[in-house]
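Trainee: Please go over the structures that come below.
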Structure P
Amino acid sequence: MTFPDRLSESTVTPSDMRATPRFALMLRPAKLISPRGEYLCIVRDVSATGVKLRLFHSLLGVSRLALESATGERSGVDLVWESDGEAGFRFIQPIDVERFIAEAGPYPKRPIRIAVDHPARIVIGGEIDAARLRNISRQGAFIETERHLAIGQQLLIEADELPQFEAIVCWRREPGYGLVFRQIMGLEELALRAFRIQTLALQSGA
């Protein structure tokens, strides 16, 4: 999916958005995808032509994004308004609301993963090894490391923008490993930590 700098004209107008039936979806986590990063959000209500989201931070001036559900279903959206931690978006193409509500998609429903690229450290038996954090969710993370890890291995993972987590290796495709945390992060904590990680990457030119 591409992200043009300017919004293209749409046949769906704000008045159309108000006229279409809307369905409340309280606390339905999703993520927004932009050229600058991925951002956790919560779907508040949806119609065939638009959606209202709760945001945890600014969108860094990006107006055209993609909204992805927990099942990987992705729809292009344009920002219409933003105020007090909430924002309204217009779908670039009208969606199938029943499919959206049923959370149909290419994958089984799973925790929202936020893609990042951030240095981390793993600690095993007092030994520290470098790792790279590639994505993170409330319950776990995907890392890459040169250290060989076994399925079921217990470790600590830490990074400058993350607290120390106790984790267990649940799968591996070397040099990549999937970790499950023993602690669970709150939605807002995950959103803000991931946003800081991505903002630092932008500032460093990564």
Structure Q
Amino acid sequence: MSEDTENLALEKRKISKAEINELPLIAWEGEIQILETTEEMAAAAAVLAKESHLGFDTETRPSFKKGDYYPPALIQLATEHCVYLFRISKTGTFDPVLPILKSPDILKTGVAIKDDVKELRAMEDFTPGGFVEIADITVKLGYENRGLRALAGLLLQGRISKAAQVSNWARPELDKKQVRYAATDAWISREIYRKAMAERES
């Protein structure tokens, strides 16, 4: 490898906000299922129990006052073909999803995953299994950025929208932007892991 090529390879291991903003917008365009009852959640969980790898994320209503706290409102789980949005703010429980979250045999990949799991365990304690922090893998590959948006830029050469990030995830009905945003985050969490693992094994 020439010095120029090596420098170029090293440069691609970090990305700035300005560089991310230059990238084309990418989003999940496939099927999305929104589960709003425990019955719907149980049916979806039965399908997901057959999967070996899921992209994982959660969304929480933001708090703008000191001392305010809101529990997670949404759990997102992505397969290759569909993203499932579990509206736990509506059911008040995610009990039907617990077998998935506990299973060591179903890989659940995401960024800043420890915080998401901690928040869920504050709602309903469980022993998590099969969770993998993507940033732990990408850091070992030499990538300096740890955030989901930056890693999407570095590994997938695309920009994910953050427009709906601080919206109210506990509202009665999610709007189209929120649904697309939530689904994209879970899908990206699956794709980045796959890309990073392929790079690690090459």
Structure R
Amino acid sequence: MHATETSDGSERILDAAEALIRAKSAAGWSLADLAESAGVSAAAVEAEFDSEWDVFCAVIHRDEVDWETAIREAAYESATDRVMHLLKACVPDYDWTFWIELWSLALRDERAARLREELDQNFRDLIEELVQAGVESGEFTVEDTRSVAITIATLIDTMALQATLGDTTIRPNYMLDACVSVTGTLLGKTLSLPQLGEGSS
């Protein structure tokens, strides 16, 4: 994905849109509702976005860009630490609402299907980038970095989906331990199981 420049007004509108999507789904509101929620005029919203779909795309793109940037810019020297940082970053909040909305829309909407494919590819690319760095540094033993990246991404997606839906079995430490254990096996390296702290088990 490509980050887009946004004005303060756009950020305010997107913040309001995030709240609407969480509360009413990706298609349960109108641009007029968004204007009211953001405390701006309908004309201000329409000047930034042509449709509710454009707003949804902007929200999920912003969310993904911010997350991927944080992973890439994290100050870790080793590939192992960077992979662990990615795994831990996927766990604590369990907020994959936007992804669940997108997956649902992608079943029947070609635009959503294309966006889903783009964002999934970006997520897998990021993981493969970290895995490849570990192979080059001698930390990981992996022959097919793409397959490993796809497997790790799919594991994270599946467990995060269950957690976001409120599955009481998939608690933070359970999810993190499972992701770390499986990822370590795939990378040919034993990874230490971290703890998220009290209240996360």
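Any read-out appearing in this document is the output of simple, stated calculations on the displayed coordinates, not a laboratory observation. On a predicted model such as this, the values are computed, not experimentally measured, just so you know.
Trainee: One of P, Q, R was used to compute relative contact order in percent (Cα under 8 Å, 6 or more apart), and the answer was 15. Which one was it?
Mentor: Source structure for this number: P.
Trainee: To which of P, Q, R does the computed value -12500 (helix-only ellipticity at 222 nm (-39500 (n - 2.57) for each DSSP H run of 4 or more, over all residues; to 500)) belong?
Mentor: On the way: P: -4000; Q: -12500; R: -22500.
It was calculated from structure Q.
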